[in-house]
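Here, each number is a calculation from the coordinates, and none is a lab measurement. Please read all numbers here as calculations on a predicted model, not as lab measurements. Cβ atoms are built from the backbone, for glycine too; each structure is taken alone.
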Structure 1
Amino acid sequence: MSNILIIDDEKAIRKTLSEILSYEGYKIEEAGDGEEGLKKFKEKTFDVVLCDIKMPKLDGIEFLDKAREANPDVPVIMISGHGTIETAVEAVKKGAYDYIAKPPDLNRLLITIRNATDKTNLVAETKVLKRKVSKVEEMIGESGPILRIKETIDKVAPTDARILVMGENGVGKELVARWVHEKSNRASGPLIEVNCAAIPSELIESELFGHEKGSFTSAVKQRIGKFESAHGGTLFLDEIGDMSLNAQAKVLRALQEGKITRVGGDKDISVDVRVIAATNKDLLREVDDKNFRLDLYHRLSVIIIHVPSLNDRRDDIPLLVDKFLGDVCSDYGIAKKSIDADALDALKQHNWTGNIRELRNVVERLIILSGKNITAEDVYAYVLPRK
């Protein structure tokens, strides 16, 4: 049964719509003005909202703006007896699902509501499917450092504490961030990832905070930044040690006030985001070198998780190799290959400067170049060439 919120200052209209829609099997809530409607909208979950435009305290267009901020996935159908084409266009531009003039044609109204509820259901199903498809990879390992990381994640994930993940390139810092998000109360929200090292310094602010149309030469349209996109979820700032000082100042403000401003804009936009940052740099040394703000470091490092290098957890290599053998062979559509104990011992001797990422590449190389069973000779031939 779909829940519908009817917001209209005319009691007779509310009663008529309520009776009709109740008869059609919908569950109805009513509000006599925009403020009451917004309060109910934030307190309960609705599938569709019917909202008048001309109302006291908070008119329909203002309600639409605030409702879109609170939950943009709920379709809002605007209804009005005083509307014009301009009003209808403005409402649709601001995100209204549809616009219906009073007195409403009941057939059209019922069809519009049915289509709107279908959209709500599709949005919900899509989110579920996306979560299933993008299921987080298992964190492989039984060594002491990995078990401590898993324990820490279980403790801090349900909170909103900011986390700084530290470690060398390729150790799996992103996987830690994904597990924190997956186990958090924000798991149903988005996880937005930003590689600060991959974005030119002149574009990082636009990437993070968005920009208004015309704010710079190539800004041909408005853009929503990563902070806004992560609203209600988690923002993962990878390689934050490479962020410019100017962008750091704006990130600090966002963390302190929960607000951001788009490039070229003057409007404060509230954002509800949990930030997880990661770096392969010694940020305190970067602070001493005047490359990183000390106040931002303290804001980010409420919880610090250090991910060990593969060289510091060599006992996990057999487990990781077995996982990668299964994954890569499955990707290639071939039967899973086996590996000798001597071959695993040889892999343990390697200096893994590229960590987990390098190990996976090595396993893929061995699968391609070796026979059905990977031997120590294969490892020495393709990974550890003897001089």
Structure 2
Amino acid sequence: MLTKAYIPYKGYYSSPFCRWQGQLANENAITLGANTAKRWFESRKFDPTMIEYVYLGMTVAQNRMFYSHNWATALLMDGKKNIPGLFVHQACSTSTTCIHLAAVNVEVGTFEMAYTLMTDRCSNGPHLIWPNPLGPGGEVISENWNMDNFNNDPWGGMKMIQTAENVAKSVGITREECDAVALRRYEQYLDALKDDRAFQKKYMFPVEVRVSKKKVIMVEEDEGITPSTAEGLANLKPVEPNGVLTFGAQTHPADGNCGFIVTTLDKAKELSTDPKNVIKIVSYGFAREGKARMAAAPVPATEMALKNAGLKIEDMKVIKTHNPFAVNDLYMAKHFNIDVMGMNNFGSSMIYGHPQGPTAGRLITELIEELVMLGGGYGLWTGCAAGDTGAAMIFKIG
């Protein structure tokens, strides 16, 4: 359990998420993330030199990735301060890992203030060549960074969607249940668009993209959302033979970034737009499920986070999940005996996409804003990550 680490209210942002091969497809995620964060600091009139350490979370290789953490940090500081950074990659739970690392170091007094910047671009993923001198004729091994890893876990030996189908089969989750959850998640996302995107504007920060030497555009909204209807979902074929999941009940790769300030209580109050709404980082949980059971991993991770906090699932006023597949939410709801339709208000990664590194971060910004709307309380984020792993984190306001 953590006691000293906080996030200032409005000390965070998420960019819009764009479906891969969209408006962010040609941007280097390192420089795009750093420049977006720099603009965000300027918009809040924050001096970036107050930051003592930076965690850069990213999962899809970009040009000059070797220097990514220190390069992004230098761009953020714009030459005003020399501080180091750390590169973090834990697939879909990268954001929570970054926040947790920052929180632990605030807790033990390593520093008073850190910044976590999570950024990824699934678009135009790298195509790699690996030496293979002992292979037939010494022919090289090739790897498509995104597609080869989406479609084959070298340990589990299956596609990611097949691991979700394994979990569905183990507890009898049906096609009809998956479709119903997918439709509900789309309706929840539409709630965030009401009143001229009032909810999204609480946390979303636009991305500046240079499309030519003379033209710069601002990407202010999500791109690539697929409208859903009950009839449309019912007419889709399963992705896997005899499976319960269609393309309508799973996420899509995307591009985007997000960032959080993690600091002490006093500093959080100082930086918050409303000091009574500072966000306490309460606890963290992690887990690894059995082979090829990725969609089940959030459950033991959540149990660990709850145990570490001395809380029960019933204490959570808001629950947000990374749900690459509808099966994730159904399995969790069945295990904890909670309403699957009551989690993920205002949006989830199933609908607005999954850039990987920043996905959990965006969900956490939404969790915070919903908690504030409800007058405070405890909120849970939980989700799976590649390799049958999961993570969870509990926050408190008030």
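If distance in nm of label points 7 Å out along Cα→Cβ at positions 75 and 99 is calculated from each of 1, 2, which structure is the one that comes out at 2.3? Comparing all candidates, it corresponds to 2. In this comparison of 1, 2, the computed figure 1.00 for Rg/Rh (Cα atoms, Kirkwood Rh), for residues 123-266 alone is attributed to 1.
Supply the structure label, taken from 1, 2, corresponding to volume of the Cα convex hull per residue in Å³ with the calculated value 155. Label of the source structure: 2.
When you work out distance in nm of label points 7 Å out along Cα→Cβ at positions 67 and 243 for each of the structures 1, 2, which one comes out largest?
Numbers: 1: 3.5; 2: 4.1.
Of structures 1, 2, the maximum of distance in nm of label points 7 Å out along Cα→Cβ at positions 67 and 243 occurs in 2.
Which one of 1, 2 has relative contact order in percent (Cα under 8 Å, 6 or more apart), as calculated from the coordinates, equal to 28? Each step should come with its number before you reach the end.
Working: 1: 13; 2: 28.
It was calculated from structure 2.
When distance in nm of label points 7 Å out along Cα→Cβ at positions 187 and 227 is calculated for each of structures 1, 2, structure 1 comes out greatest.
Give the label, chosen from 1, 2, of the structure having the highest value of distance in nm of label points 7 Å out along Cα→Cβ at positions 3 and 27. It would help to have the intermediate numbers written out before the result.
Working: 1: 0.6; 2: 4.1.
Greatest value across 1, 2: structure 2.
Suppose you compute helix-only ellipticity at 222 nm (-39500 (n - 2.57) for each DSSP H run of 4 or more, over all residues; to 500) for every structure in 1, 2: which one lands on -10000? It traces back to 2. Once mean count of other Cβ atoms within 10 Å over residues 171-178 is computed for every structure in 1, 2, the highest value turns out to be that of 1.
Rank structures 1, 2 by distance in nm of label points 7 Å out along Cα→Cβ at positions 147 and 307 and report only the one at the top, that is, the highest. Mind dumping the intermediate values first?
Details: 1: 2.1; 2: 4.2.
By distance in nm of label points 7 Å out along Cα→Cβ at positions 147 and 307, the leading structure of 1, 2 is 2.
Quick check on the output: 0.10 is FRET efficiency 1/(1 + (r/R0)^6) of positions 211 and 379 (r between Cβ atoms, R0 = 35 Å, to 0.05), derived from one of 1, 2. Which one produced it? The read-out was computed on structure 1.
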